[in-house]
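Structures for review follow.
Here, each number is a calculation from the coordinates, and none is a lab measurement. It should be emphasised that the depicted structure is a prediction, and the values quoted were computed from it without experimental measurement. Cβ atoms are built from the backbone, for glycine too; each structure is taken alone.
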Structure I
């Protein structure tokens, strides 16, 4: 494992978002936050408690909040609005497309409680399709950070860039394994483990799962897997992906999202134009989620290190 990676127990990515917002608020007086009656759930409450005069409660009205944020952005503010991804992306789709992206407005959206691991809230709240939607929108930057530290860095980074941006994060505690020294740059994927037998390209919580799969591949078969943290889905790091295709000759992608239209599709679009190689895709396979505990759901839908491991063995045979 890279020297700048160190497992430090578990912590939620939503905490990284909330604390990143608070740090931004201290640095920039024009940062404002809009809430939708779930501030504690998405941790915008941290900003609200520090800067109550720059926090605006809009109520359960995601479309209104986003439209208000556009007006604030066009007036020189840096507005963040956060809700559950099921609402921040899908209930909000028209506002994101026309009000935010068409105007290239400097609005930042935090999509919380993403993926299967929202757990008992069930299929209606398990947002598994927003990567497909958001990466298709012109002008949109889309980031899916892997842990608490990276979410905090990503939140600060999108606050300091100009233009629409969306950060996708989850509810439960996940492995905390990056450090303050771990590199993070919007649009630049990071190689977290070196290898040239197979490339595993992952985002979000699946990055740690990919590292676990890589460890077992080496221990069991002396297979050196390259693990790439592709946190920025758009703009995607074509160079790192193309290099992995040329040097590893096969790729497995892993995401807590639908296979259709997600990270795997984005990687395939890069690979097919430059250096086509065999690929396998780990994700939710064209179905809705269901209610259950996070770990049970990841097991049910095969978002496990064992499935990444098996698909690596499979794709290597296809070289």
Structure II
């Protein structure tokens, strides 16, 4: 994989880099990815102008801008927004060399975007207060969990998870679960970080979060009083989602844009994602951070969901509004 990527990097737009400026619309935060953007420019001479913002809102902006969009690359925080752009025909097909060796859980069927890092939904919990772990996210509506569970309804990752539940279990079952959680006294927080902090503070016992938030706390304090786990293998609560990137169909410099996407799959970038951000690398050339589960375990735990089917964010937002969560 490494040799193919290096060959692609070397072949694309050699000699013309210094005069180019790419425009990237990034749903990934500036503090998180700016070091990688700077490294790309240092290595290639290609300047990058980044517009940072909410993943879904930037995807909508691209659709509204249409043929006059200045974006060359869209770098989304989740597969749903990427799938929406793919369905709208706004992303170019990516070179086979970028997708040929990616594990199946890290790619969509459209072949118009490439995963750049992966993350898993897990449940975090207070090990001193939770003796018997739940085996399914659907169990959390049971009386024994009343008032003990938290979620973040306005968070994009939570909304992608709800979209996956709609895909796998249907609209009615998802609505019933949402209402069941509300009736069971679930507590709402603004994001994943505050949920993990709430467990440590004893406010809740279980939280629905992404895998890397707790690892950031543990990196600073190995005795931090929170643990995390998967539900039973295949449960939709273990959704594996991705950040990913695609080249816009209206880009005036698609070769340079592809070079940027290829850079995000380089060993340096993949190592950064897993060792600094605690996400899963999407190439087999880089091993996951030692505090992450192995790729094999991740595949076992994940539900069978085509990431391209997570594109109906509007339907999820409508459902969340219907039940009073937005």
Structure III
């Protein structure tokens, strides 16, 4: 641990988050399932595979362009199950609500959760509510847990153990939209080209891909820490080299512009509707077509590949012809984005 106190950086999804998980939580909770540190725990119960995940949402502001904390809570947990290759089935939801919170706002949030759950084909089947003194919680925090069923043939997707040199890195559209939308909403920034959060349930688009190709090697939704952190973790964990091409990475011009103003990098900006896939090179074009034919995949692109060299590292080929190592996020670009 690099500090004797918890910092905002510990929740950024980057290096300090990784250290906190490895040096504290895994140290004391250690078991063969947790040790894998996948988005969803893969459980073998009576010869059936279950995916099980949980997440807490503390986004500020709770209403933002493209969604609200309730939509985020349902979509985020559904997506953690979906990128594991599982079919999401059931969710729980826990609310921590500050005294004085408007009932009308709570109703909007709960109604949105119901609508998103219906779209994703999941049921919210259990939950809990706590109310705390005014000033003891920032408006509302939500926890959602989820359970899904997993086909044995897709068990390796969470782990990335089947990745080979030549496999392609695919992302289903423009990156950085969610983080940028939160940045603008939080700071009341009016921009000529407003950015909406990409918050969405990805089960439909992922299901289309899995039903078309059996050559998906790995999936992860690029939330805190962004696309860069997902790929850095993968390179390190599987000891493979990954090269990406800056010119191929889809980013809205408005997102690029705002990131330049604030000194942020879109590669590290949070997303809530983007999946990073590693696919076999023979099926890559087929998968690309499937993704582009879905409303959440219009700007899908192949952004890189698995390479023989530079094992354990993520290398970016820049637009000006250079090459640089892309490391995990070391600081906090923007706290409380999910």
Review point. Suppose you compute Cα extents along the principal axes in Å for every structure in I, II, III: which one lands on 58, 38, 38?
Key: I
Study note, to complete from the structure: The highest value of mean count of other Cβ atoms within 10 Å over residues 200-207 among the shown structures I, II, III is in I
Check your understanding: One of I, II, III was used to compute distance in nm of label points 7 Å out along Cα→Cβ at positions 32 and 56, and the answer was 3.0. Which one was it?
Key -> III
Review point. Suppose you compute relative contact order in percent (Cα under 8 Å, 6 or more apart) for every structure in I, II, III: which one lands on 19?
Key: I
